[in-house]
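Visitor: Below you'll find a set of structures to go through.
Where a number appears in this text, it was derived from the coordinates with a stated rule and is not lab data. If you're wondering where the values come from, they're calculated on a predicted model, not measured in any experiment. Cβ atoms are built from the backbone, for glycine too; each structure is taken alone.
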Structure 1
Amino acid sequence: MRVYYEDTDAGGVVFYANYLRFMERARTEWLRARGWEQPEMAETRHVLFVVRAVQIEFLKPSRFNDSLQVSVEVDNVSGSRIRFLQSVWHGGEERVQAKVDVVCVSTDTFRPVRIPQEWRITTGTEK
């Protein structure tokens, strides 16, 4: 992902909350690469993945025009939860690392439901 001017704060560095947007995009593309389109999941299976918790560490700043890589690694899967480990990198330097808990919920009640068996995920890293 390229850092645009709109992603930065008055100091010229990426505004901290924008890293969450970058990680969300990476997880969406990670799902898409597996054939899991979120609108289709909601319509046909009546489930969504929602973020339940985020633990994030900011290690180094990123700046306007930096080209960032965002990794997605499945750390742990339970009945309804997936814990992702995500990192943001620039030029071989890790800039941000996070643990993101995502829960599979019913579109009707927004209560947790088991992840469908065909969507069971194994651990692994991708950038």
Structure 2
Amino acid sequence: MLNSIFTIFLFQLVGEFIQKFFEISIPGPVIGLILLLTVLLLNNKYSNAPTNLENDLMRSCQSLLNYLPLLFIPVGVGVVMHLSLLEENLISVISIIILGTLLTLALTGFIMEKLLKENDQK
């Protein structure tokens, strides 16, 4: 488990380095996750059986997901601290939330429909 957490932090560090070095506006952890996903997909492409690293990552991520709700506490505190700013831009915030939700639902439905059609063809 320690090796997999080290791997996650290593990819985050590499992502942070790439973000700072190339001055990219994408956050470093996102770049690190994209790199980790790429490595895992390439590893899976050339090796059909899951490796020990993949199994360890899966177990570590499952245990980390138990603590995911704790990450929403700082966001909630930030919203409460800037409530007046939220009130000033209430219409914009509500419209963005509605638009984002509708786009997410439409894209999810589109992808699900494509995947189900592909699955039925097999």
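Visitor: Quick check: 11.4 is what I get for mean projected area of the Cα convex hull in nm², calculated from one of 1, 2. Which structure matches?
Guide: Considering all the candidates, the number was obtained from 2.
Visitor: Could you tell me which structure in 1, 2 was used to calculate helix-only ellipticity at 222 nm (-39500 (n - 2.57) for each DSSP H run of 4 or more, over all residues; to 500) as -4000?
Guide: Source structure: 1.
Visitor: State the single structure among 1, 2 that was used to calculate relative contact order in percent (Cα under 8 Å, 6 or more apart), giving 19.
Guide: 2
Visitor: For which of the structures 1, 2 does the calculation of mean count of other Cβ atoms within 10 Å over residues 9-16 return 16.2? Walk me through the intermediate numbers first.
Guide: Values: 1: 13.1; 2: 16.2.
Considering all the candidates, the number was obtained from 2.
Visitor: Determine which structure produced the value 3.2 for distance in nm of label points 7 Å out along Cα→Cβ at positions 1 and 81, calculated from the coordinates; the candidates are 1, 2.
Guide: Details: 1: 2.4; 2: 3.2.
Working through the options, I get structure 2.
Visitor: By the measure FRET efficiency 1/(1 + (r/R0)^6) of positions 25 and 113 (r between Cβ atoms, R0 = 25 Å, to 0.05), tell me the structure among 1, 2 with the highest figure. Provide the component values of the computation, followed by the final result.
Guide: Details: 1: 0.50; 2: 0.20.
Largest one: structure 1.
Visitor: Of structures 1, 2, which gives 2.9 when distance in nm of label points 7 Å out along Cα→Cβ at positions 17 and 33 is computed from the coordinates?
Guide: Answer by label: 1.
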